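Down below are the structures I want you to see.
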Structure 1
Amino acid sequence: MTVEKKSLKKEPNEIYALKFDDRGLIPVIAQDSATGNVLMMAWMDLQAIRQTLDTGRVTYWSRSRQAYWVKGDTSGNTQKLVELRADCDRDCLLAIVEQRGNACHTGSKTCFFTRIEP
C-alpha cells in the first residue's frame with residue numbers, strides 16, 4: 001500500500017505574526033511602485049491577504065459592503081502586487097503595487113488629494 005503525498009502550499013510564517021483588530025481586519029496602504037506615491041488606504045482580512053498573495057491582484061475587504069473586492073474588477077483601475085510588507089509592529093501593511101489607471105474612486109490618481117490647513 002502506498003501513501004499518496006498531497007502537495008500543500010506553504011503559508012508564509014509572517015502571516016501568523018500579523019495583528020488584526022477585533023473585527024479581524026488590518027489596515028493596508030497602497031503605494032505606487034513606479035512613483036512612490038501613496039495611493040490609498042483600505043482594509044484586508046486573512047482571506048484577502050491570502051488571495052492577494054495567491055493571485056497577485058490586490059484584494060481588499062469592504063467594510064461598508066461587507067464583501068471582498070479585487071481592485072479594478074469594476075473600474076478597470078487595477079493594482080498588481082509587487083510586494084507586501086508589514087510594519088515593525090505587524091499591525092499595518094504596505095502593498096507596493098503597479099497601478100493601472102486612477103487609484104481613487106473619485107477619478108483622482110490618489111485618494112490623498114485633500115490638504116488639511118491650519
Structure 2
Amino acid sequence: MVMYNQLPIYRDAYSLLLEIYQVSSRFPRDFKYTLGQDMKRDSLALFRDLYGANVSAENRRKHLDSFLTAFELLKVELRLCVDLNVLPIKKLAQLSLIMDNIAKQASGWRRSSR
C-alpha cells in the first residue's frame with residue numbers, strides 16, 4: 001500500500017484545496033462565510049475518502065463513490081461562484097484543469113477496484 005499522501009490524486013486534490021482557500025479569501029463578505037466555507041469544508045472532506053480508499057481494500061469502492069459524489073458537489077459550488085460573479089471564469093478554467101486530472105484518477109482507481 002502506498003502512503004496516501006504520495007498518491008498523484010492526493011497531490012492534485014491538495015493543489016485544488018490550496019486554490020480554493022486562496023480564492024475564497026477574496027470573496028465578498030456575503031459569500032466568504034457561506035459558500036466559501038462550504039467549499040473549504042467540502043474540499044477537505046475529499047481527503048477523508050481518499051484516505052479511506054487507500055487503507056481499506058474491502059470498502060475502497062464505497063469511499064471512491066463518496067469521493068466522486070462530494071467532488072461533483074464541489075464542481076457545482078465552483079460553477080455557482082462564477083454565476084454569482086465572485087470567481088472569474090479564467091480561474092474556473094484553471095481549477096477545471098486540476099479537477100479533470102482528479103476526476104480521471106478517481107474514476108480509473110474506481111474501475112480498477114472491481
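Nothing in this text is a laboratory measurement; each read-out follows from the coordinates by a stated rule. Predicted model, so just to flag it, every value in this text is computed and none were measured. Cβ atoms are built from the backbone, for glycine too; each structure is taken alone.
With helix-only ellipticity at 222 nm (-39500 (n - 2.57) for each DSSP H run of 4 or more, over all residues; to 500) coming out at -25500, pick the structure among 1, 2 it was computed from. Among 1, 2, the structure yielding -25500 for helix-only ellipticity at 222 nm (-39500 (n - 2.57) for each DSSP H run of 4 or more, over all residues; to 500) is 2. Taking relative contact order in percent (Cα under 8 Å, 6 or more apart) as the criterion, the highest value among 1, 2 goes to 2.
Given a value of 33, 24, 17 for Cα extents along the principal axes in Å, for residues 48-95 alone, calculated from one of 1, 2, which structure does it belong to? Label of the source structure: 1. Kindly point out which one of 1, 2 the value 18.5 was derived from, the read-out being mean count of other Cβ atoms within 10 Å over residues 24-31. Derived from 1, not from the others.
Suppose FRET efficiency 1/(1 + (r/R0)^6) of positions 16 and 40 (r between Cβ atoms, R0 = 25 Å, to 0.05) works out to 0.45; of 1, 2, which structure was it derived from? For FRET efficiency 1/(1 + (r/R0)^6) of positions 16 and 40 (r between Cβ atoms, R0 = 25 Å, to 0.05), the value 0.45 is produced by structure 1. I have 170 for volume of the Cα convex hull per residue in Å³, calculated from one of the structures 1, 2. Which structure is it? The correct label is 1.
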